[in-house]
Structure I
């Protein structure tokens, strides 16, 4: 298959959406947990989590335009600045996927999708109890992307919660042992498996 820019533009909408969402390969599957100032919790699946730096420890994610469609995740973060990022693992991929449905604000995705809210360290936002790797985040910046109206939301890590046994002495996290999964496109989930480890590359 060879597609030019013009070919891509002419594709049926759903096929174009699926191809472009899949073309970047496997992306991390994460649930972002938030709560509104009036007490409504929300959890939603995201595959756009990106590392931005380790000092300070910054993580970003992309959120779609906030125009006519209600974006509870973004609205809640803008209200109180706190949210959580929770890795999805093999044991609850279907429940995690169901959080992408557009539930009314007053309906908790935790309840609807049979996931468990967990509040730790007096942190304002809910963690996902079922997750093995969890981050408590504080909002620091949003960067509008004018080309398509999306927003890069940047947060600084406040808490990291994960099992001791999946962290090596050097600080590497064994995502296979954590049973983490990845997403291709919008709805296809893949297992992660370590296939190699190599030293820092230098010119040769």
Structure II
């Protein structure tokens, strides 16, 4: 099985640094590793928090960064001054462009916005809107409660067991890239969008 070619990866992450140094450290490590692998970063365009850390690390390692940010957040998230920036009108437009530009998605720790982006991207995979890998970098067990909640949803019959394979998770950056590289889209995923047009 050949490995998936990754040219651009979209990283979802927080505009805050979090309460533990390991979050920023791992964001920077991810950025350096992406650049070392020749992978360009697509992200929300902020220059602070974990967003700024991952972007700075890619830049320092001579990688390419594309930011996508709505006008309304350009000042709140302090748009990064040293990257290719695409300023859009809405959050919906932001997410659509980031998805279009990217070959895969990785979620670092973050808050409500990161959760929303991650879950929508997994849902788009479930609906057949995309067939791209989604990975969680589970830094210091940050995503353990979410993974437990997803397993609970499977147990309780709200998520089909095969949809648990729509994403991968690891605390290791190398292992996560290995899993993403081997990702195979699920067969037989119902494409609800196409069904609605017939």
Structure III
């Protein structure tokens, strides 16, 4: 693992712990010599994450669509800023440049980005670990939904286990580093056809 993509909010959120966690994650990535790949913004948790990684001597790759550059939210101080045409291009570039994925607290975009790369791992389109940094239980409701999908037979147990979860930056990164690929058929009822 050489690079980690972190999805997180472009807002700081209501809880100061979210920003503290973003700073801690950025710093820990740099201290471990891991490249940060993220959405390229200078605002909210995204800006705090990137600033912390840079301050600790880390390499930071920001990937941002032109429409957000036009709104003046691009982080001009990152190691490499890649401007793309669309949000789809942004996500594809982020996925290509990362060996693993982490979601800090955020909104719709964070949820969607995380669930997309998780689905790609589930389907075997990539073999990259995916973790939720569950700051102050932020992701507990989502984890409950995943458990419901498991009990209602929309997920296999091995696919539910693809969602790594921790409440500290060290534990998140340790789990990503120790992850091993699990391969199985996504379709639960394939044998019944």
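Using volume of the Cα convex hull per residue in Å³ for the comparison, can you identify which of I, II, III gives the largest number?
Values: I: 177; II: 124; III: 110.
The structure with the largest value is I.
Compute FRET efficiency 1/(1 + (r/R0)^6) of positions 37 and 157 (r between Cβ atoms, R0 = 35 Å, to 0.05) for each of I, II, III and report the one that scores greatest. Please list the in-between numbers first.
Values: I: 0.95; II: 0.35; III: 0.70.
With respect to FRET efficiency 1/(1 + (r/R0)^6) of positions 37 and 157 (r between Cβ atoms, R0 = 35 Å, to 0.05), the highest-scoring structure among I, II, III is I.
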Entry that produces 37, 32, 23 once Cα extents along the principal axes in Å, for residues 29-116 alone is calculated, selected from I, II, III: I
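No lab work stands behind these numbers, since they all come straight from the coordinates. Just so it is clear, the model here is predicted, and its values are computed rather than measured. Cβ atoms are built from the backbone, for glycine too; each structure is taken alone.
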